[in-house]
Structure I
Amino acid sequence: MASTPSSNIASDRPLIISIDEISKIFLRTAQKTLETSTLQEITYSSTIQAIPKVAMRPDLTCFVQFEGDYSGLVILNFSADAAFAIYKSYMTAMGMPEDELGTSITSPEVTDSIGEISNQLMGQLIKDVEEKFELNASFGQPKALTLNSAITLVIDAHYAENRRLSMKIGNYSFRIEIAMEHTEFIHI
């Protein structure tokens, strides 16, 4: 029995679950972008967690939706210490004197800076995915806010895949949660 071209493609080419590949790219992109903008060492866990749902968590969170050839939602969750360490390092790396910095994560300049850093991360992620897979997406303006308690997001059913990535700046942990539609990248 002769096989069809499409069955050969499916059997001969590796199948990649998109959220796992996006997560790997995001870890490397976040590390590189944050190290460049903060001049601090950023590390990440080599374990990506599959989670049942995503949530915005205290103390500071930032979320942004992306859509195009692949679609999803990214949430960056920071403890107060991690958010402030990133903010302080980011601003001093740009030449801002320490005595002019905000004093807590409730300062508008802290949430603005985390939003700007998230914008840079998403821009680089979209570029890196396009370079690797020749797929494109666009994203909205990241929204950063402080929270006292967690907010679990119920996302449209088509965002069936969820992952959590764990990162550190110094001794302070922060996490990136990603929700995406279930898609598979198939190289041809």
Structure II
Amino acid sequence: MKHSVALIGCGRISFKHIEAFVKNVDQLQLIAACDPVIAKAQEKAGEYQASVPGLEVKTYINYQTMLAELHPDIVTIATESGKHSTIAIECLKAGCHVICEKPMALSSADADAMIDTAKKAGKKLAVCFQNRFNPPVLKLRNALESGRFGQLLHGAIQIRWNRNEKYYTEAPWRGTWAEDGGTLMNQCTHSIDLL
């Protein structure tokens, strides 16, 4: 049985969602792409349709309209970080399972509200932390779980990513507290998750 899926947010990271839908075409069918900039939604729909011809992908500028019209089984959220909790809660209440980009939310209260809503709705809520599946991380985790390091008392991690001015000017929400949460929430969240 195939599950219908909709993508909300068609910006920089959304191509990875399209790749996942295509790789799992035996289990998933993308039925909608949604973004306030309709051209972005149309571009993502086109990318999917180029790999999976013959399937219609509807495009929307408003995710509430999409939810009301299509009722997807699963929604993936790739919007600005500050919108994750609001969108996820609405999707869960609409009866969708939710896969949300990191960070889950910009506050513990919002994250708790998402979890509570998922439990009440009887729906799955997942957060994308793809670095957990990198081969060196899997190897390290296996060594840790097998007791190879003994009892760990301290952990540290360094992030050496570069986010130059171009990164921040590509999208005006980046670098803002309200929608981005700063580098701790936007970039370092991967390393915090791994620790």
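The numbers here are math on the coordinates, done by the rules we state, and not lab data. Model, not experiment: these values are computed from the prediction. Cβ atoms are built from the backbone, for glycine too; each structure is taken alone.
Of structures I, II, the largest value of FRET efficiency 1/(1 + (r/R0)^6) of positions 64 and 112 (r between Cβ atoms, R0 = 25 Å, to 0.05) belongs to I.
Taking 38 as the value of relative contact order in percent (Cα under 8 Å, 6 or more apart) derived from one of the structures shown (I, II), identify that structure.
Values: I: 38; II: 17.
Attributed to the structure labelled I.
Taking distance in nm of label points 7 Å out along Cα→Cβ at positions 16 and 168 as the criterion, the largest value within structures I, II is that of I.
Any idea which of I, II comes out highest on Cα Rg over 2.2 N^0.38 Å, for residues 80-159 alone? Mind dumping the intermediate values first?
Values: I: 1.36; II: 1.41.
Max of Cα Rg over 2.2 N^0.38 Å, for residues 80-159 alone: II.
Where does the value 34, 17, 14 come from, among I, II, when semi-axes √(5λ) of the Cα gyration tensor in Å is the thing being computed? Checking each candidate, the match is I.
State the single structure among I, II that was used to calculate mean count of other Cβ atoms within 10 Å over residues 136-143, giving 11.2. Write out the running numbers ahead of the final one.
On the way: I: 14.6; II: 11.2.
Going through each structure in turn, the value belongs to II.
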